[in-house]
Structure 1
């Protein structure tokens, strides 16, 4: 059974992390997806997001099987940050975002980075740029990777809370 109070507290901590990441990368949207049934989170639904003014939410868009999305398959295989500077002109058609994702999310450029725990990709953080293609800097790539470390630490806090019954 999921601990909804703990899930709510976790989402609050994630939202703060995503706000900072969005500001640091000048993104339109940042999101995190997490697979953790103990707190009622599944990767097909966005756990938390941060939005720039005028960018629409994708919190309720859960029609895509995320584990089978091109970027997530790439993450699972490569275990490092996926960078797509132009979603309409991908560097490799095999990893191009699905057309429905590009259209529904309104993304033109994205980064997606894995959160790895116990050898598994248990979550991922996404940075969406909606105003056109762009080249992500090394500093921005480092920033999303630092955000993934923050998510991992938040999930470790969940483990500790559940282990102590708190």
Structure 2
């Protein structure tokens, strides 16, 4: 037979109420000389402690699995954040180099050229364009263009005049 849950009443001296108990019924046949069953001895074993320990073990395993999952998620999160932090640190280093190069420029054209080249490297782009206008007069705009090596053949390209 299956394990039976059958609570027993506590004495009033122990607070009354019921106490959870688990029982394992054991049935043993009693045979006569001819091998026939003449009666069945029925008894039960109190296995409450065993069942409670199994439940605690199951709960402990569930908690352990949950903690392992959370640990894996946290490791992945830490790795992802460290990758992002490395990218930001690299960009900050490039920004520092850019500010030093801008401060060392002698003319506005040199400043635009430095900004264009440094921006291309900082944001990891294939091209970079910087323009400066004075008093919104685009006819006097100063422009600097930088193309990735893949587009090197286009660096000296001038738009055709019509």
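No lab work stands behind these numbers, since they all come straight from the coordinates. This structure is a prediction, so every number in the text was calculated from the model and none was measured. Cβ atoms are built from the backbone, for glycine too; each structure is taken alone.
Of the structures labelled 1, 2, which one yields 62, 13, 8 when semi-axes √(5λ) of the Cα gyration tensor in Å, for residues 47-142 alone is computed from its coordinates? Working through the options, I get structure 2.
Among candidates 1, 2, the computation of distance in nm of label points 7 Å out along Cα→Cβ at positions 23 and 103 that gave 8.8 used structure 2.
From which structure (1, 2) was helix-only ellipticity at 222 nm (-39500 (n - 2.57) for each DSSP H run of 4 or more, over all residues; to 500) calculated, if the value obtained is -13000?
Derived from the structure labelled 1.
When Kirkwood radius over Cα pairs in Å is calculated for each of 1, 2, the greatest value falls to 2. When FRET efficiency 1/(1 + (r/R0)^6) of positions 55 and 135 (r between Cβ atoms, R0 = 25 Å, to 0.05) is calculated for each of structures 1, 2, structure 1 gives the greatest result. For the read-out distance in nm of label points 7 Å out along Cα→Cβ at positions 127 and 151, a value of 1.3 was computed from one structure; give its label from 1, 2. Here the read-out was taken from 1.
Where does the value 23 come from, among 1, 2, when relative contact order in percent (Cα under 8 Å, 6 or more apart) is the thing being computed? Corresponding structure: 1.
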